[in-house]
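Some structures are shown below for you to check.
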Structure 1
């Protein structure tokens, strides 16, 4: 049976546990760590949607009301994230808070998983707690746009997959072999669902199965090597196959298998090619690794260096590095293949890097905790590291300044709306304008009437509590050259369900997504059927920021 060898604690660890001062400083560190976690998670709960989150929410709403992704509400992400958002809606309601509550619950569980893994791998759960604080800190700094993404939930699934992989039933336990097979099957299921959130995350399945199989074959006798290899392979595969089968049955029951196939295997490859050039593959991969190591967090960089430079905490630590970093490497290779270096694409790799970084900081702590001067030096070192690279992007304020604004808005309702409009607007997305448009739509249509947004702001549907008149909750398919047949399907939707209001967006230009420099309004010139439909059946009623709002003639 595959068994991790017993941990052997380092001299630094065992010697550091002596003395009342050390225990006092340990308690102080734990209090600070749990306090930091509470503060960071509380801020994440307050985050609102970015554009992507609005898309996922609308697709999830279609699922909750009996529809299916791709068929009744279209996006080109794999189905895993829609399942997560649908679960959030079922558990916590329709508001923007729902996915954030589920997200912080999942993240808190990931910290627990890190503590379990660190107890098994480096003999002290507190090292995992430090890794969890770093992971949640980096995640929080990604702010509203780059959190609650497929990779965000994939990180949690992988963490618990690792817990399953490293599970060992106690010697002599009842049904120990069944429990071991169940743990491996659980790992296969978790890794497969992570792949359904984002395919490169499925690399964890291959890495962990390889780790288990190699260890079992090495430990097996001469005549047992084939069995040692087959048992974990079958268990992993059974867990993964169960997840795939359930998802396939759902889409088959909804009559949406063809829509799923077209979206993921016809449309999406063309989207990937927009920014990918195979001549630059290794440059893309190098950039992905560089960004991971030094582009998002000084905490991760400093912790990784410390973990490498200082003596091991246990005899299992090196093997754990190889296991975790191989999974990270598979994910970063996937980022390179996409050739789109959005911060959220690193959302599953960064927490795993933070886990090992936590071990590095724990090694430093074990050498500092014996005296007041050492504890102060550790705190100063942490402060210096915190002044380095952060994960926030495209924002005018530091993360801590944004936290202060959120707290001020909580304390003073009179500034809440203005503050949220400022905090959750970035690039061409204006949170206040989206809200104003949604309020106008609500005032000028009945709850049972569908509306249509010709643009890239599906959040308006959610804010206005109105159903989309088409499966195309945003218009990227109609604006790209390789999916012009989607225009016929859109027009059929609008003819079948005429919208009570049409919203046309301006200045939503995304060459990396659409392959051209046209906004939604300008793209009507190359879509005469839609332009005629709008001109002949609707009249301009008002204009709000970048949105033209039309009512029927």
Structure 2
């Protein structure tokens, strides 16, 4: 068997994930990508508009037909099965695997079917004899999960030492409401919705029910705008079988999908109960209808993400919890399930092909392999560590996590509060002239307009957060800042009298920006479209801490703009 990997047969090559695998490899001039499926017309239509450096070859491949004959005709070096649903491959699910081994062809699949991935090891001896790698589960579940767990168990920079014991793993994928979820993906979900799923709980095998068992989580990479808090529903994935093989001491594993809008997920949970109560044998016959309703009920932000949480212990015995967060903007999220296969193929091109044998691909990639692909997309990641009980951590450091250390020292000094701090400086204040803007400014207590206005700010640490008292030329106004809870987790909440503003803390280069996400009056949520437009950021200029706050409203125009500098050395 030659080690050359040049011709890649992609089954389901014009589908949701196969098509994105083609796009991820399209710049590789060395590759011939055979884009295959049951419809030649669909394969041709997919390939025609693409401007690729790789050679694209549309082809027909029917896994229900003569698999061996089709492989002999195409003669690929690697076959990638991205079609699925692997949970519904019938009585002979490994037809392609066996044929690939017989003909000395490497094989990769994007399966997230627990039984399918777990069963691939039965071909290990045959694959070794033929000198080919047979890798299953090369997708977010379970390969990316395993790579993230390894990263979180390793020393995490300022977060501390390596974990010597892994107790629990939880995770979830949160697709954008506008992300394309193929019909085969929906068939896979409906195959286990409402049915018993074997998970790991309290150190034992336990049974939960697909889609019915849920948890809530906020995906919040440090220093970036988090996703809104979501409900994640249990999915049947290979992690429950594979992670205990990698970490035998793990006592709890839970994986879910956080599909939005929430009303659609709750409806799917309700019909899944019909399966659990044995009123319906399965939701598979309704997969196409459920698929259509999901696309019909698409609204919200075009953003998706993923999270992994691990709990374990350090060498000194102290318990610790760490989490990894990832957000993909726009249409970049659906590329992630295809990235493992793309990374394996690119490593093979570079002479780093996986060793022969049949196995789940959980040891064949590291998070760094993914990060190289994330860098070319609008995908951000970050890790967090829960602070130990009783540990006094300043508000902004709690919210920003590891991103806090990316800020300039002068900005960090202003927020490293463990006591009262008063700073002073100079500001320029502009005020709107309209009636509505003057009324709004009076309600909050914003200062009048002026140049070179003396400013003093006192920061007082409180159990609930920080009290900020600002004095502009003797006139004072104050606000209370707190860490968001529940639906506002990962955000900063600031109260000015009856109004509460919920903002994301975003590290933008050397600036700390505050982006409005929600607002309310007297506890009543208000439409964001009717809220103020806030341009607020902190930065360093000439070695001094500087601030810029501008508040406008669509109806009132400019309400207030104040900008200037502060320095602890001039403390009052």
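No value in this document is a laboratory result; all are computed from the given coordinates. Keep in mind it's a predicted model, so treat the numbers as computed, not measured. Cβ atoms are built from the backbone, for glycine too; each structure is taken alone.
Laid out as a table, the results:
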read-out	value
Entry that produces 6.0 once distance in nm of label points 7 Å out along Cα→Cβ at positions 95 and 407 is calculated, selected from 1, 2	2
Structure (1, 2) behind the derived value 2.4 of distance in nm of label points 7 Å out along Cα→Cβ at positions 143 and 439	1
Comparison of 1, 2 - label where distance in nm of label points 7 Å out along Cα→Cβ at positions 239 and 495 is highest	1
Given 1.00 for Rg/Rh (Cα atoms, Kirkwood Rh), for residues 31-246 alone, calculated: source structure among 1, 2	2
Of the structures 1, 2, the one that -20000 was derived from, the read-out being helix-only ellipticity at 222 nm (-39500 (n - 2.57) for each DSSP H run of 4 or more, over all residues; to 500)	1
Structure responsible for 13, with relative contact order in percent (Cα under 8 Å, 6 or more apart) calculated and labels 1, 2 on offer	2
When FRET efficiency 1/(1 + (r/R0)^6) of positions 287 and 319 (r between Cβ atoms, R0 = 35 Å, to 0.05) is computed for each of 1, 2, the largest belongs to	1
Origin of the value 1.3, where distance in nm of label points 7 Å out along Cα→Cβ at positions 327 and 399 was derived from one of 1, 2	2
Which of 1, 2 leads on volume of the Cα convex hull per residue in Å³, largest value	2
Structure from which 0.35 was derived, FRET efficiency 1/(1 + (r/R0)^6) of positions 175 and 359 (r between Cβ atoms, R0 = 30 Å, to 0.05), options 1, 2	1
